[in-house]
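Listed below are the structures to be examined.
Each value in this text was obtained by applying a stated rule to the coordinates, not by laboratory testing. What you see is a predicted model; the values in this text were computed from it and never measured. Cβ atoms are built from the backbone, for glycine too; each structure is taken alone.
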Structure 1
Amino acid sequence: MNVYDELKARGMIAQTTHEEKIRELLNNEKITFYIGFDPTADSLHVGHFLQLMVMAHMQKAGHRPIAILGSGTAMVGDPTGKTDMRKMMTQETILHNAECFKKQMRNLVDFTDGKALMLNNGDWLLKLNYIEFLRDIGVHFSVNRMLTAECFKSRLERGLSFIEFNYMLMQSYDFLKLYQDYGCIMELGGDDQWSNIIGGIELVRRALGKDVYGMTFNLLTTSDGRKMGKTEKGAVWLDPKKTSPYEFFQYWRNIDDADVIRCMKMLTFVSVEEIEEMAKLEGSQLNSVKERLAYEVTKIIHGQEEADKALQAAKALFGAGVDTENMPSTEIAADLFIDNAVSVIDLLVATGLVTSKGQARRLIEQGGITVDDEKIKDFNETISIDKFDKGYVVIRKGKKVFHKAVKA
């Protein structure tokens, strides 16, 4: 199957600039394409995972990816999807984050022997002469047209800073630079990047008279339109120090029935034909599909050994016993123990199972908290230090979330 048709069958493609031409190129030629990643944190997250899967599919089909680490564009910050201006970061922080991205990308994309390139756009953006940039690049952009772009429209009411207004020009210049230096003819990205991608395509056409192409992908959302990859503790990260392989596995194991088939298609290499068979299952039968999804994505990001461990722990949780060895854990500071006991509310906050004491109270009132198989009925309840005689207690939130609280 042509990689374009493969991506379409997996429900990944949102928009294309020239659908038939792109399908023809991907079928008959080996092209160079790029996706940009602004290093605004020290780890990639689940949203980036989808972009890396696209790169992997394209590379398997013989095309050459360029991963652009936005050490230049991150100095400005993309206004897309943001209600307020992004926090400004130092160059040192951005470069540190970019190094973290590099390590994680190598799990999915093969950068050996020139099969893929990893470049920092700061290498050219930070050296630009402002007046020359305005004369050579800015002249090709219409302010009136830019203001109609979705990424700017949503910000005009709250206020759009001039520095952010330049972001589209910088990203567009990346495409021009990559076309000139590396023969890159296609930019890929999430569907929220459509306006920026169009800006680059038009810049190449106006500045050089050449045709280049763009393709965007559906964002990773739930069936009711909410962005995936968020938990009560925050984002689901690809760095095992920020989101453990066990927690990563559990996130996918616990997704809604309505989302599992779509995620199987978008986030695994399992064949579309096999997934279509899975789509015929209903109700509790989907639990096996969720387990397969969790295993496949954990194996891709963290390796087979960690995926096997997480699967073994999950089977124990959903079976007769509880495997605490691979369970996420938090050390409980000694100063939380008052009169040789710690309050359940303090325990829940300390482990990150809730974000506030108010949320902890509500969960307890709803009967959603169990400590060592004893349901907590009163939000004033405390856990005696004697309960920690084995070194820890196991907290269960709801039916599926387990956490080990370890006495420091």
Structure 2
Amino acid sequence: MPEKHVIEPALRTEHIKYAVRDIVVVADETRKTGKEMLYLNIGDPNQYDFTTPQPMINAAIKAMNENQCGYSPSSGVKPALESIERYAASKGIRNIRDIFITTGGSEAIELVLTSLVNRGDNVLLPSPGYPLYTAVMAKLEAEENPYFLDEENGWQPHLEDIKEKINDRTKAIVIINPNNPTGSNCSRETLQGLIEIAKERNIIILADEIYDQLLFDGNEHVSIASLDPDAPMVTFNGLAKNYISPGWRIGWGVVSGPEAVLRPFVEAVNKLLRARLCANHPLQYAIPAALDGDQGHLPEVLEKLHRRRDLTYQRMNEIPGISCVKPGGAFYAYPKLEIEGDDETWTKELIRATGVVIVPGMGFGQVPGTSHFRIVFLPPEDVLAKAYDQIGEFMVHWNG
């Protein structure tokens, strides 16, 4: 018998982490002890009291019944692409060079980064920010170049920090607006400042706007691509959050800016699109039903989220050792901890002691020396209130 050898994984996987799912390992261990679990860690509205709008379901079923079950064109079906173009235009996006439909917004992000960066290049990523970006950069053997969001300024991107972090290997600036995990919504002035920096340094902007309709307090969402048709950008969006269907995995990218500047990049993206065949074909027909159809689900969604945001903001700021900036959009809060030790250890001990599952700030990024955690305030108020009681009691124990 030949000697057996361990199958070694690729080195590029060594530094890939995804804190949102990684913390579930600790939660699963705790659940097995019989403790009641309160999950505030996954941004999936369908796990709570939110449902996918019926017209979207009807459109997808109709497409299946009409045998739209083979491969679609690589970029997507025409009715869906046209609907996305109308939606982008309604947001003020002009100079559109390409639109492509993907398996969730995450595939759009990965395709664009893969088309853009080489080994050793870097991309400016918001810190705090969504951990998918750092995972993809690790896979590509490229470098994450984190820039800080300013907690004292409502978690707005820190423009001076961005200027200082740009170097000769910087290929793009990522902005997540509204932001995951802080729930912040960028001001028009901040967005204009980002554009000026990007144009001065000839850098493309990648704008993740998946929560663009989930805003509170009369806040306006400004799509950054709408502010300058001559700045190269890719705007990411999808059905997952605004239209309560994350498991459908339907997202898209909209490329805008000068044609001559973007042509080689657009072709590179399309090479990858063709190589992976297509996104889910029948579900693409739900895009027009969503974007062009009745938006009647949104007022109820926003009313629930507004109440739960208010409860979260109030309760977090009542707990000694915790403070929280009021989220302006999405369904996340990112409270700050004043504790001995690090937020990862604190979070794991919280889960084991109380069954309340949140995600530590180390999984999203933060200014060195600070500690945070992310709350998903999608659950009903009674669940949130019970969880916040537990967090308050745990903090008394921790600080005592």
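Per-structure values
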{"quantity": "Source structure (of 1, 2) for FRET efficiency 1/(1 + (r/R0)^6) of positions 211 and 283 (r between Cβ atoms, R0 = 35 Å, to 0.05), computed value 0.10", "calculated": "1"}
{"quantity": "Comparison of 1, 2 - label where relative contact order in percent (Cα under 8 Å, 6 or more apart) is highest", "calculated": "2"}
{"quantity": "Which entry (1, 2) yields the derived value 6.0 for distance in nm of label points 7 Å out along Cα→Cβ at positions 59 and 339", "calculated": "1"}
{"quantity": "Computed 0.60 for FRET efficiency 1/(1 + (r/R0)^6) of positions 139 and 315 (r between Cβ atoms, R0 = 41 Å, to 0.05) - originating structure among 1, 2", "calculated": "2"}
{"quantity": "For 179 (volume of the Cα convex hull per residue in Å³, calculated) the corresponding structure among 1, 2", "calculated": "2"}
{"quantity": "Answer label among 1, 2 for the case where distance in nm of label points 7 Å out along Cα→Cβ at positions 123 and 259, calculated from the coordinates, equals 3.7", "calculated": "1"}
